[in-house]
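Okay, got some structures for you below.
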Structure P
Amino acid sequence: MTTKTTYINRLNPLEIRQSLGLSQERMSYLLHISTKTLGRWEKGETLPNGEAKQYLAKLKEIADLAHMVYTPPGVYEFMSTPMAVFDGYTALDLIRLNQHERVIAQLAADYEGLGY
């Protein structure tokens, strides 16, 4: 059985947001939730559920992989710079459009030395 504390430790919204260098406003926009809801998650007052929980898990996967490839400033640059491989979009744009897998694939290619 997963307890609230265990869940927060594994999928901590505050840590994920900070590791990506995002404001609460930007992260809540990516997750399709209100800033107030994100604030409650970060304080541990409520937990994400359903689709929001899946989005948060994908963001954690992206953040973890991004930090294996880049320095913290590099992570921010990767996430916020429009790229040809993303058809001129940023990684954050693709996340908002529910195209997490494209971002993960590019990070994996960069990790393996196959990216730009």
Structure Q
Amino acid sequence: MTREPLSVTRLLGPGSEVDQLRDALREVIDPELGVDIISLGLVYGLEVSERAASVLLTTTTPACPLGEYLSDEVRRVLLGGGAVDHVDVEITHVPAWSPDMITEETKRAFGW
């Protein structure tokens, strides 16, 4: 028996861990827009392998000063959940983010 902390995500079926971690990223709020990074479509990819997560993230513009802040928040949230021990965050601008990437529910909340 191991003495590692038990993670609920380890009890779930295959594929569920990534889904649960993606859902946890809803705690990361873009402070300029007040909306989570999942709803804004800023998370391009999330992979988990052997308790390590890799996140491909973008910002609303290449000149956005929040890249480091968002990266730190992604690490904080994912490490805080106990399902992973290491988080790599890469920021890309390919493809460029556009408002089309926002979820329909969030667009409605913005009145679009």
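What follows draws every value from the coordinates through simple rules; no lab data is involved. Predicted model only: the values in this text are computed from it and were never measured. Cβ atoms are built from the backbone, for glycine too; each structure is taken alone.
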- request: Consider the structures P, Q: one of them gives -8000 for helix-only ellipticity at 222 nm (-39500 (n - 2.57) for each DSSP H run of 4 or more, over all residues; to 500) as calculated from the coordinates. Say which.
  value: Q
message: Between P, Q, which one scores greatest on Rg/Rh (Cα atoms, Kirkwood Rh)?
response: Q
statement: relative contact order in percent (Cα under 8 Å, 6 or more apart) gets 27 when computed on, of labels P, Q, structure Q
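Ranked by mean count of other Cβ atoms within 10 Å over residues 42-49, which of P, Q sits at the highest value?
Working: P: 13.4; Q: 16.8.
Of structures P, Q, the maximum of mean count of other Cβ atoms within 10 Å over residues 42-49 occurs in Q.
If we compute distance in nm of label points 7 Å out along Cα→Cβ at positions 50 and 74 for structures P, Q, which one ends up with the highest value? Write down the numbers at each step before the final one.
Values: P: 3.9; Q: 2.2.
Largest calculated value belongs to P.
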